[in-house]
Structure formats: C-alpha cells, structure tokens
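What follows draws every value from the coordinates through simple rules; no lab data is involved. This one's a predicted model, so the numbers in the text were calculated from it and none came from an experiment. Cβ atoms are built from the backbone, for glycine too; each structure is taken alone.
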Structure I
Amino acid sequence: MNDIATAIDDRDHRTRTAEKRRSAMRRRLVESAMVVFAEKGADATVIDDVIRAAEVSRGTFYKYFASIHDLMVAVSEELGNELLAYVEERVSTIPDPVERVALGLRLFINTALAFPLFASFIRASGLEAAGPTTLIYEYLPAHLTEAIDQGLLLDAPLAVHLDLITGVVLICIARQGADTLEPEHIRQVVASIMRGLGLPADDAWRIANNDIAPLGIPEDSLLMRAHRRLATIERLQ
C-alpha cells in the first residue's frame, strides 16, 4: 500500500512540476513578446523576433502558440486579466452592485488608455481580447446578477449584458489609436452602457460622473514593466 501511495505522490509531483515548467515557459514567451512588440510594433513583429528574445527554439514556440497572432492575443489576455484583477480588488467592497459595475468600467477603460502598449494589443486582438478564458466572465456575472436580482438592471440574459459591455469597452479602447479620448467621452460611454443595461438615465449619468481616484498598479506588474519598456524605447528614439 505504501508503495502505491509513493508512486501516486511521485506521479502527482511530476505532473505539478511539468505544469509549472509549461506555465513558466508560456509566461517567458509572453513577456518576451511584450518587449518585442514594444520595440518593433505589433504589425512588424515576426516569430523569429520573439524566439530570439526568449532564447528558445521555433519548435518550443509552436508548442504554445500556433502563430504570432495567437501570441498577441495571449499577451492581451494576460495584461487584461491582470488589470481586471486589480479592478475587482478595488470595487469588491462597494455595497451597490450597479456602482461596482460602473466604477469597474471606468477604471478599466481609464487604465487601459493610460498604457498605450496594452491599448495597442486590444486593437490588434479585436474581439479575441475578450475570449472565453478572460476574467471578465469570472468577475462581472456576479455583480450583474446581484443587480438584476435587486431589480436595478434589466432582467435580460447575462450573455446579453456581457456582450454589450465587452463590445463597447473594446471599441472605446481601440479608438484611442485614432483619437485621443477625453474623460468626458469615457464618462458618456460608461453612462450609455449603464443605460443599455437598464439603469434610468439620471442614475446612469450620476453614477458615471462620480469622482474616482486612479487605479494603483504595482510596479512589478506586467502592465508597469511593459509601460516602462515602451517609455525607455521612446526616449532612445
């Protein structure tokens, strides 16, 4: 019996070790891609650039990503999930679920636009930036369901609310490449989303105009590291 238990423990240990290695290699490729994209731009980056920066073989690259576009989407998702986690931490203690949603939207959009490299990944990834594995679908449903149950928002399927939110937010961020969006525009976007979710006009406008402090992003985060890298490159140009 002890031999069987030992064999199971050894197998589990090997499995955990392999998973850690895969996770570490995937993160290495993602972080290397952020550096390359910052230096060369998303459109000019090729696989050879990334594997050179990551110091891995082409075969290793293809074990994790089918194309440079897939890697770009992965980078967008990594950065987006990190930002979503910081937003969720900030809004989770707010009693009113509607205020949590509205504040979260403003914080996400404002912060995304403050990090040009992240915004460029959103533009390049398109709707794939809100794929099924993003934390949008872990955090938002609970807040929306609570608001619907309290009669504060339209009693529509969650998928409808989520499509409205993600579609408008992604388009808003993507537009930053062509236009500089003023704070007033972002407030109007959030107010319009809240109206679409079923909030009365006066409440939507009020809640979208509440004073908010900027979201604090840790210095060791992926977002900050990518931002610093881009700033360094721009200074050297």
Structure II
Amino acid sequence: MRVLGIDSATLVCSVALVSEEKTLAEYNLQVKKTHSERLLPLIAAMLRDTGLKPADLDGVAVAAGPGSFTGVRIGMVTAKSLGQALAVPLAGVSTLQALAAQHPHFPGVVCPILDARRDQVYNAVFLPGELPEHIQKERALALGELLAELKDGEKDVLFVGDAVPLHRETIADALGRRACFMPPESSVCRAAAVARLGLKELQAGGGRTWRDLEPQYVRRSEAEVKYLARKKQGGTGLDCDN
C-alpha cells in the first residue's frame, strides 16, 4: 500500500510517500514562499523522482490541524482534490499526533506545541509510541495554564513544535529538569509521520472520502471571532460602511 502524506499546516511544507515496509521518499521545504505555490510542484517532483504516477497511490493522508488556518486549508483542498480525482481513501491526521509520533521511544510524555497566537499554543499530551496515545486531546490554551497542569506530573516532558523556540526559557523555568527539548530539525512536523499514521488508519478501515474529510481547527479563526463579535453588536459582521 502506497500512501502520500501532506503537511502544510505548519511553517514547513512537507510531502512524503510511504509503504508498509519503508519511507519511499520525503521532501521538506522551509522557505519564505506560500505553501499554495509549493505543494503541488513538490508532490509532482517526488512522484517523478520515485518513478511513480498519481494512479499508483492507494491513499492520501493530510495533516488536518491544528495549525495555520490557511495552511490547513491548503493541505485539505489538495488532499480532497487528489482523493476525488484518483478515487482513493483519505485520512485526516492530527498535526500534534504526527509530531509526537516522531519520538516513539522518549521515556516520558510528549507535548507538541504550535503557535496559536493570541497568547495561546495549540497543544496535546501523548504517551509515546508508533501510534501515540492521547493523555490530553488537542486544544488551544495559554502557555501558563498548560505549564501549571504539567507541573503536577512526575514524568519528563518532551516539548516539540514551532512554539518551542518562542517559549523555551519559560518552559524550562517552570518545569526545570523535567522539561526536555529536541534540536530544531527534529522538532518540526514531517509528512512521513503524517503518512505513516494515515496508513495505519486506512489499514484499520478508517479512511474517509473527499466529501467527509474535515479539518481539525480546534478553535475559530480570528476573522470568525471578529465577525461574530460585530454581528452580536447588531451589525452585519461585514467590514463595510454601507
């Protein structure tokens, strides 16, 4: 079974191709270009370099969030389009679970954190493994609240994700020696992990069609929040004077 993995929910644009036995290819790109410009050419280049065609794919797995709202939408639209065109099943994978899956042998718990802005981080807590087990489901939370919860534990906590460089000192001050970190290149989400988790879901019969695959935004976007606030105040919610 060959599964294409896509992650455009974070700063890194990543695509990968995996089978049951191994990772066939993986391309990661972190440049100041929008993922919408890079994603499809990256997939095309990877298929070309592996000597495969789109018709050789048996499924598509996509990082369904949480993460950048725009990035999640780009990945979802791409996965849905491929699923419809190729008539293959799809798997929506938690970005945070994919991050945790990259560290299956850590002797503690894994806490992926992504920058959610508004003084919050997207986060979850997992028991490590090839299929990380949720201790705490995905959510958006102030970092201080998250650290207050983690202080009550006894196990070491591995922090990974793009919010780590922003808050490393605060985390280390709060948890002391229990706070563990990876090098930057090991702290980003990789499409191979997305594809591997997606493959497991598809093998278990949990695949979705392009019609019913849904993103995992966790919370409303800032634009939605502002729109609802204006509407509640009696306006139309639209940014116009007429």
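Which structure, out of I, II, was distance in nm of label points 7 Å out along Cα→Cβ at positions 25 and 201 calculated from, if the result is 2.4? Comparing all candidates, it corresponds to II. Assuming 2.5 is distance in nm of label points 7 Å out along Cα→Cβ at positions 193 and 217 as calculated from a single structure, say which of I, II it is. Considering all the candidates, the number was obtained from II. A value of 63, 62, 29 was derived for Cα extents along the principal axes in Å; which structure in I, II was it taken from? Structure I accounts for this read-out.
Hey, helix-only ellipticity at 222 nm (-39500 (n - 2.57) for each DSSP H run of 4 or more, over all residues; to 500) derived from one of I, II reads -11000; which structure? Going through each structure in turn, the value belongs to II.
To test your reading of the models, identify which of I, II gives 0.60 for FRET efficiency 1/(1 + (r/R0)^6) of positions 49 and 97 (r between Cβ atoms, R0 = 30 Å, to 0.05) when calculated. The read-out comes from structure II.
Highest-scoring entry among I, II, by distance in nm of label points 7 Å out along Cα→Cβ at positions 81 and 169, is II.
In terms of mean count of other Cβ atoms within 10 Å over residues 17-24, the structure with the greatest value among I, II is II. Please state which of the structures I, II yields 13.0 when mean count of other Cβ atoms within 10 Å over residues 57-64 is computed from it. Label of the originating structure: I.
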